[in-house]
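All of the numbers you see were taken from the coordinates with simple rules; none came from a lab. None of these values were measured; they are calculated from a predicted model. Cβ atoms are built from the backbone, for glycine too; each structure is taken alone.
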Structure I
């Protein structure tokens, strides 16, 4: 069965970063606590060769403020996620300027591919970065931010807000709270000490 590393060139699937078929770094390892799942790579990220490197993307600040990382990482430091039990992949591998340029068919097929990859590497949780992409890829039309009832490839699923700077519904502080809420549910420690373990204001919708 295909693993996360099945499309890479000359890189083992476990414990490292490899090039996807579209030339974007992908951070995965066997048995991670959480794999953060983007919708698809942005063109700027592919050009720079690192995940979530698009200017204005707020993933890295959210990971820090919520306590997933002990300091603010840059996109080029993505490998430092692995010792923390964290990884990054995406539903669809084709890069676009905006996720809205993907077709529904691409998302559905990407969801099937992701399920196979997840089944091979057995992470505990998938953090879907964007409710809309998750709904379309997995037929979860009523999904909201928070824990999901179904699994993907045997992994439990939590939907998080899209960290794109285009997502005006969740400003940075609110985004960090949602990430922290997820971290607490997973049982990971607060590595930054900025938000603690709650209680957090609930503004999920």
Structure II
């Protein structure tokens, strides 16, 4: 009886093992199938993306031939005008950054001298000696030369900055007037609609 129960148990274990092996094979097969499908989807996406890029490039290459000449020349002049404005803006931005740094340096210098003077005033109230005051006066006189140099540098840079602003403004106005003249000329050449 024990032997018969063991035989039944063995059959059940064998059946369970076969089912587990079958499930394991199915899971492994599904993993491989999923991996292959993922590779195929990725490759397909890459190919489709490449085809879209190629078609877009072909459209960009063919686009100038499809546009009227007047439209592309207007756009070209508008791009030139925008380039001039962008160059002027970039230069102006760099100049304003430099001015900001110069002003910050001057402000630091003024704050330093003010701190020295406050310290001198406090010392004068406490001790009533002139030695620290003399040191502060010497320091302020020494800093005065540097401060004046920085002020001159700031003044010069502001002058150059304003010249750059005027030059950029003239460049944009020149491009703008060129564009307007070209548009007016093209409008005169076009036939009126009847």
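Here are some notes:
- If helix-only ellipticity at 222 nm (-39500 (n - 2.57) for each DSSP H run of 4 or more, over all residues; to 500) is computed and equals -35500, the structure in I, II: II
- Origin of the value 10.0, where mean count of other Cβ atoms within 10 Å over residues 49-56 was derived from one of I, II: II
- Origin of the value 0.92, where Cα Rg over 2.2 N^0.38 Å was derived from one of I, II: I
- Parent structure of the calculated result 8.8, given that distance in nm of label points 7 Å out along Cα→Cβ at positions 33 and 121 is the read-out and I, II the choices: II
- Between structures I, II, the greatest calculated value of relative contact order in percent (Cα under 8 Å, 6 or more apart) is seen in II.
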